[in-house]
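J.: Below you'll find the structures, each written out as structure tokens.
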Structure P
Amino acid sequence: MSSSVAPVLPSASLALCSEQEVTRLVHDFYARVRQDEQLGPVFEARIHAWDVHLAQLVDFWSAMLRGTRRFNGNPMSKHMAMPELERALFDRWLLLFRRTTAELGNPPMQQLADDVATRIADTFWRRIQMQRWPELPLAGRPRLD
């Protein structure tokens, strides 16, 4: 009998990656997003001060990957207010994100960043589904009626 064991993910730490690597991840990824025909218009319609937004995203990913505590914000509420978000956009976001992390040359950082990004996309999409279709049962959970 074989059991599938989840891989052990690296932990967020100052040793995992540098601030320069986090900054490169954020800037390279969002440059790619802004050029993307699906995601670009969504971001351009909402982000007017890209320098400010990128700085906040660097703080967010620094917290996720390095364990710093600089980030202050509520990304969930901002995303919940976007009626144009669909699963396909989250999937596209993840595809571009994984392409970017693969280019960084830091496999432990890539592994953790990809895992965090997947969890974020899944959580945001589940919350959007609950908001849009509260009468539907959540996938994978039994109905209690």
Structure Q
Amino acid sequence: MTLQIRNTAPEDEAEWRALWAQYLAFYKVDLATEVTANTWARAHDPASPMRIRVAVEKGTILGFAVHLHHPSTWVMGEDCYLEDLFVSPDARGKGVGRALIQDLAALAKANGWHRLYWHTDEGNATARRLYDSFTPSDGHVRYRMKL
């Protein structure tokens, strides 16, 4: 498999949205179309720290990693948060998820960001096997308050 990993371009929108819909379905989440449109727009706004990296093979997007960088109170610099990672079911088990994380780690290092972190669903055993191969869980439990 010869993967190219890069930031999304405007012409990737339809293909990304199709994968995004599969990602939301996996987590049984319904988002307003305006939220998805806003995510796409922010990922292409030069003033926003949010970007979408995609893994592409033979012109087809196989997966994506939505990430952003932000200041941290724990280091003298910024951290990188991998907010969403998804690989097309047809491409799973072929190293696409690993390649996206490795790419993001390299990007973070190149930009001087200090840490890369992410969350996943506790029951997502497949993803957790991949994540555990990079680093052990830090034992934190996430709380999210809707406002």
Structure R
Amino acid sequence: MSFIHKSVWVQFLITLFIGYQYIDSFIYLYESHQLTNDGYTELLLFTAFQLVILNIAVHTIVAILSNKDELEQQSDERDELISLKGGNMAYNTLSTWVVIVLVSLWATSLENARYYFDTLSGEYNVLNILLVGFLVAELLRFATQLYHYQKGV
């Protein structure tokens, strides 16, 4: 398994973990009636911090455990094609998600856009929905890449 293939696995697992942590923390804040704009901002900052630290730490560990040949191996056309297929999946998913959010905003106007969380302002509700869409798109990107690494191109 190449270092690039391992890197996709690492990113998939980290994104899955971050998505789980984000949703779990969001539900906790909502159920404990602590879901406010300030509480949500803290959750966003913590999530971003986790994402950066985990990516750096886990990629460093994978690089240390990999042999020198894997690290020096350049990405080939197969890696590029697999990356493009994953990117296309993520782009299509996120584009569709954003269009749905924009149409719903157009239909309700931002001031009335409460979605489901009354303790958050309309802007933070939209931010939450867009962030969930981003996480879903990233998971689909990595899953598509892993699928094509296993299946072949």
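J.: The value 3.3 for distance in nm of label points 7 Å out along Cα→Cβ at positions 36 and 132 was derived from one model only; which of P, Q, R is it?
T.: It traces back to Q.
J.: Taking helix-only ellipticity at 222 nm (-39500 (n - 2.57) for each DSSP H run of 4 or more, over all residues; to 500) from the coordinates of each of P, Q, R, which one would give -20500?
T.: P
J.: Can you tell which of P, Q, R yields 24, 16, 13 when semi-axes √(5λ) of the Cα gyration tensor in Å, for residues 28-91 alone is derived from it?
T.: Value 24, 16, 13 for semi-axes √(5λ) of the Cα gyration tensor in Å, for residues 28-91 alone corresponds to Q out of P, Q, R.
J.: Right, here's the next one. P(r) over Cα pairs in 5 Å bins from 0, in percent, for residues 12-59 alone was computed and gave 5, 17, 27, 26, 17, 7, 1; which structure, P, Q, R, did it come from?
T.: It traces back to Q.
J.: Also, quick follow-up: If you work out Rg/Rh (Cα atoms, Kirkwood Rh) for P, Q, R, which one comes out largest?
T.: Comparing P, Q, R by Rg/Rh (Cα atoms, Kirkwood Rh), the maximum is at R.
J.: Where is relative contact order in percent (Cα under 8 Å, 6 or more apart) largest, in which of P, Q, R?
T.: The structure with the largest value is R.
Just so you know, all these numbers are worked out from the coordinates, no wet-lab data involved. Remember, it's a predicted structure, so these values are computed and weren't measured experimentally. Cβ atoms are built from the backbone, for glycine too; each structure is taken alone.
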